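Got some structures for you, see below.
Please treat every number below as a calculation from the coordinates, not as lab data. Every value quoted in this text rests on a predicted model; they were computed, and no experiment measured them. Cβ atoms are built from the backbone, for glycine too; each structure is taken alone.
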Structure I
Amino acid sequence: MGTVILNRQPRQWECTHCPATAVTSFDTPNRFHECPGLAGITAPMIPAGSGARTVVVERQDYVNGEIVTCDGNGRPVMAVVTERPDGSNDVTVFADTARGAAEV
């Protein structure tokens, strides 16, 4: 029995908010970049030509000294949602960083 070699085309990535593009092997599940169009947030790139879009979700609650992710303009960001034309989506969540204190 012989060996079968599958030669898949590389995956093309793009950003809908900036001119960034990338090329990876076909089996790369996702690609992220610091997007200048989204004020420096680490955002997912989408497969080129897929018709998907990304939307930034700002924090809706009060930031009381918590350590949160902020964009380059100082706005606290909670998530980036990737919406696809078929109605499915992915969410990249920027969780708060916990703090602790101990008395000795």
Structure II
Amino acid sequence: MIDHNRQAILCVHTSAGRTHDFVLFRQSRLAVVSTTELLGDTGYQGVDKLHSNSRTPHKKSKLHPLTPEQKQQNKALSSKRITIEHVLRTLKRFRILSSTY
């Protein structure tokens, strides 16, 4: 979990081996305040069942293409999520997540 304004890591949950981020989030049983907005990528589909104030991008399919409004919402969400991706890039670049200290 990352603070959007400060670009700071608030908490981390880990596991042994490869585990999907959303599975880690569910396993952590993190109590998130209802006023906190969770911004997830497409891997977090279904997080709205756990936290009502969450946003994930709309997914398109062959039979259901995205409307222009949904594309605009996805673009707005990705512009907010870019700071999260920058923090994750820094963690990966310095191999913070893959090394044991």
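Assorted remarks:
- Identity of the structure behind 15.4 (criterion: mean count of other Cβ atoms within 10 Å over residues 15-22, calculated), options I, II: I
- Entry that produces -11500 once helix-only ellipticity at 222 nm (-39500 (n - 2.57) for each DSSP H run of 4 or more, over all residues; to 500) is calculated, selected from I, II: II
- Among candidates I, II, the computation of FRET efficiency 1/(1 + (r/R0)^6) of positions 39 and 63 (r between Cβ atoms, R0 = 25 Å, to 0.05) that gave 0.40 used structure II.
- Source structure (of I, II) for Kirkwood radius over Cα pairs in Å, computed value 15.3: II
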